1. Using the calculated result 26 for relative contact order in percent (Cα under 8 Å, 6 or more apart), pick out the matching structure from 1, 2.
2. Suppose helix-only ellipticity at 222 nm (-39500 (n - 2.57) for each DSSP H run of 4 or more, over all residues; to 500) works out to -11500; of 1, 2, which structure was it derived from?
3. One of 1, 2 was used to compute distance in nm of label points 7 Å out along Cα→Cβ at positions 154 and 170, and the result was 3.0. Which label is that?
4. Have a look at 1, 2 and say which one yields 1.00 for FRET efficiency 1/(1 + (r/R0)^6) of positions 90 and 122 (r between Cβ atoms, R0 = 25 Å, to 0.05), as calculated.
5. Which structure, out of 1, 2, was Cα extents along the principal axes in Å, for residues 34-145 alone derived from, given a value of 39, 37, 26?
6. Out of 1, 2, which one gives 67, 66, 35 for Cα extents along the principal axes in Å as computed from the coordinates?
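Coordinate-derived values only; no laboratory data. Bear in mind that the values here come from a model prediction, so they are computed numbers and not experimental data. Cβ atoms are built from the backbone, for glycine too; each structure is taken alone.
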Structure 1
Amino acid sequence: MRQNRGPARPPQRLVIGISGASGVVYGARLLELLQPLPLETHLVMSRSAEVTLALETALKPADLRARADVVHAIGDLAAPISSGSFPTIGMVVAPCSIRSMAEIASGVTTTLLSRAADVVLKERRRLVLLVRETPLHTGHLRTMTALSEMGAVIAPPVPAFYAKPQTLAEIIDQTLGRVLDLFGLETGGVKRWGEPSAREHRPPRSKLRRGKV
């Protein structure tokens, strides 16, 4: 007799939004880091993000789409991620422009990116915004406060110099690793405070030649 196991559980899903702010490399690298994980990624990218991608990298929009499991058009307000009944673990907007941030805060959403973020907030899921702007005026700060009060996490991509990064790639990976910590996701790219790095574990070459440790 076949047992009724009930409905299958949906896969874990994370929405990745990429807006037109400078720093599009954060979204591009985030998609790459998530590929090995047992996670379904849903990408929505603004038209301004495609322009920024061309200005700041050698990547094409098709390269980013190829890194995601599912891609949604920015104007497709009927996409699954526009509904709270579509389960996700949340959303990261990397980078997040001031315009996108303001739309999300107001709830007056004109694109799928801001609508998906609004859904994440109303469903009390995790929303992380890598706001990429400086300096900030009082209006920006008030908008961030409003979003924080609604449950969003404001996470500007600030370098962690205690990790002693040697390359720009290490700075980016450290930032994104800390963002993924907020979802309980581990990529192995984070230098933890109090934990020695691989470089600190490795004895100097001169001592290895002399047979010393």
Structure 2
Amino acid sequence: MLRFIVLTLLLVIVTFSSPLRSQERKLDPVDEAAKDASWASFKKRLLTAVEKRDRKFILSILDKEVRSGLEGGRGVAEFRKQWELDSDASPLWHELSAVLGLPAAHHRPEKGPLELCVPYVAVRWPQDIDAFAGGAITAREALVKSAPSSNSITIATLSYHIVEVADWEVTDQAGSRQVWVKIKLKTGEGYVPEEQIRSPVEHTACFVKGETRWRLVGFGPGAGK
């Protein structure tokens, strides 16, 4: 639901420049931290903290100027407020778990140190494609269904393609808890599971490697920038 709300708000304030040419471009996954043992160790500890909803650990890794929103919100207090961290219903746990399951890519901001961002989609999105017009398939084989149901006919198979999105949150036709994303194909429209596609303006977590530990410098739509 948080994903749907964020993307809907962003679309309201943006006028699309032109439709994407469906399935003509790809955004291949990169994992630029795959060989970094310190990142692997840190990510494992972070995932454990997320699973246990360990607020103390999360607060301990926050940069003092951590970014958390589109309106330039910075700092630990703002992060805590934006993510409702003191609430048992905080969306942080679900969102952070979702991004940590995807590959990471480096990003060099105009100012400051090199950042490692997950997922890779936001920092690797092609500059000539409208970031608000669609998303990138994050699966090697995403089965596109004719209707929002796993029992419907498979009409295409996509692999890391950039696609135009018609609707980011479609309820499962059969009543399952699965949420679908309606995308546009050359031959019409289809549906893919929401966990197999990401928008470059969705929540992205960015980290900086320090001398003794990693710290979270941004987590929000487009890395909270």
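1. 2
2. Considering all the candidates, the number was obtained from 1.
3. Label of the source structure: 1.
4. Traced to structure 1.
5. Answer for the origin of the read-out: 1.
6. 1
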